[in-house]
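I've put the structures underneath this note.
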Structure I
Amino acid sequence: MAAALFSTGGAAIKATTLTGWQVASFRSGVAALAVLLMLPAARSAWTLRAVLIGSAYAATMILFVQANKLTTAANTIFLQSTAPIYLVLLGPWLLGERNRTRDFVFMILMGVGLAFFFVGTEQPNVTAPRPFEGNLLALLSGVTWALTVLGMRWMGKGDLADGHSAAVAVVAGNAITFLFCLPWALPVAQAQPIDWVVIVYLGVFQIGLAYICLTSALRHVPALEASLLLLVEPVLNPLWAWAIHGEQPGAWALCGGALILLLTGVKARFD
């Protein structure tokens, strides 16, 4: 359920007439309130670690929304899914984690999948007016998501087990996103009722309820099974965009995305 709810983000963001700054700000404002109301653990006091990790998470959400406004939903989620490349590079430096030979082989193959997104030229269309710029933002979101994951590891297994620090970081990240984007989100002109319906859906369900499902599941589901089930998100994401908006990613992007998802599943299995 968490992966399925997460996967609707791209299509929902494209369904609004609001700008990327407005969607990022208002979605996160609603999400912060939703998580606070639905998850008691999120009401703990903020710590420096939570703010630092929340900042990386905020950057990820802003980049994800802006990328979805410029390129296809498929390109956005697939490029964000390259985060394991940066985990291999940054893990030893930031956390002292040792890489194995297969990690570097995996990183090189993921790089091949990544390169597919920049082969050829995708034609702009209504739902993806500036694909190259959107691809670059999505690529950056992979880096910031890797930093977020590293930050969650930094919190320690004890914190992750009870979900308190992770929940606080999620609230902090959404609050930071809301406040950071707000100056560019105002004033709101010519917004339609459907825009606010989408914003509430994104905040309450696509982020809030999805996160509740995820934290609940991780208490009972093994790490491998969880990581593989979460691959449902990048699989469904472009399907929602195709079904609702008729958006069709390029052939090279689909090949690159398929390779990235395959490698991620294989790596999760071996790890």
Structure II
Amino acid sequence: MKTARFSPYLAVKHLILWVAVAVIVFPPYILVLNAFKSKEEFSQTSVFKLPHDFLNFENFSSVITRAHLDRAYLNTLIIIVVAVIGNVALGTMVAYILGRFEFKLKKLVMGAYIAVSFIPTITTQVATFTVVKNLHLYNTIWAAIVLHLSTSVLQLFIYLQFLRNIPRELDEAAMMEGASLFRIYRTIIFPLLTPATATIVIIKTIDIYNDMFIPYLYMPAQKLMVVSTSLMNFSSERSTEWELMSAAILMIMVPIVVIYLFFQKYVFAGIVNGAVK
């Protein structure tokens, strides 16, 4: 049997990979260590030191009580469900129109979607805030829902790639049977876009779950708190309760990590299949 030769290139590649793994794993590791420490233990020991007791769940119970995580999770769930359903409906409709019909402003519409993606979101917030305020959506849960309904360029291109693989003969056959354009979309196009829709649902859910800017700016009321803004209960201008903050971040982070680990194959499969098609 031949012995493997030492390769400097492979050694450097593996070293870079291990460094990347360490950089990614290090922050969650610190969170786990400090989430189980009491306030006194955290202030008297190093953040890198193991806690005295990994069965100390006092921080987690305090987080649930003070941050009202039950209400925060409920608000987040409502926003995700309503916004994702509306986002998928609008996204598939836009892709259906742009992918199946020819009209004069088609290239202009596509160019507008691409151009908007290059504009920093922060620069448009004055106009967006004015619109939300005039629609009487400010300080309501509908502000976040409406702002998350928009179709992104990534979502549009994934749908268009899948749509190009659906034969136009199906549309023509349905028209000969007397089906309307909406009937064709509802019974043919939308069901065949299910793999792409699964990918979009997962990506959009993670995006909404992690978003703090929109809830913080447009939903300041305590009763409208979501999981991301609930972290502000443990931080003020003068001090931060880091042991409680660590426990809260850990509780918020675990569900989305579990969802991603279970459904990441659908995300990659949808993007890759869309690109190939």
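Any read-out appearing in this document is the output of simple, stated calculations on the displayed coordinates, not a laboratory observation. All figures in this text were calculated on a predicted structure; none of them were measured in a lab. Cβ atoms are built from the backbone, for glycine too; each structure is taken alone.
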Check: If volume of the Cα convex hull per residue in Å³ is computed to be 118, which of I, II is the source?
Finding: I
Margin query: Using FRET efficiency 1/(1 + (r/R0)^6) of positions 133 and 173 (r between Cβ atoms, R0 = 35 Å, to 0.05) for the comparison, can you identify which of I, II gives the largest number?
Written below: I
Checklist line | Comparison of I, II - label where relative contact order in percent (Cα under 8 Å, 6 or more apart) is highest | finding: I
Check: From which structure (I, II) was distance in nm of label points 7 Å out along Cα→Cβ at positions 53 and 141 calculated, if the value obtained is 3.8?
Finding: II
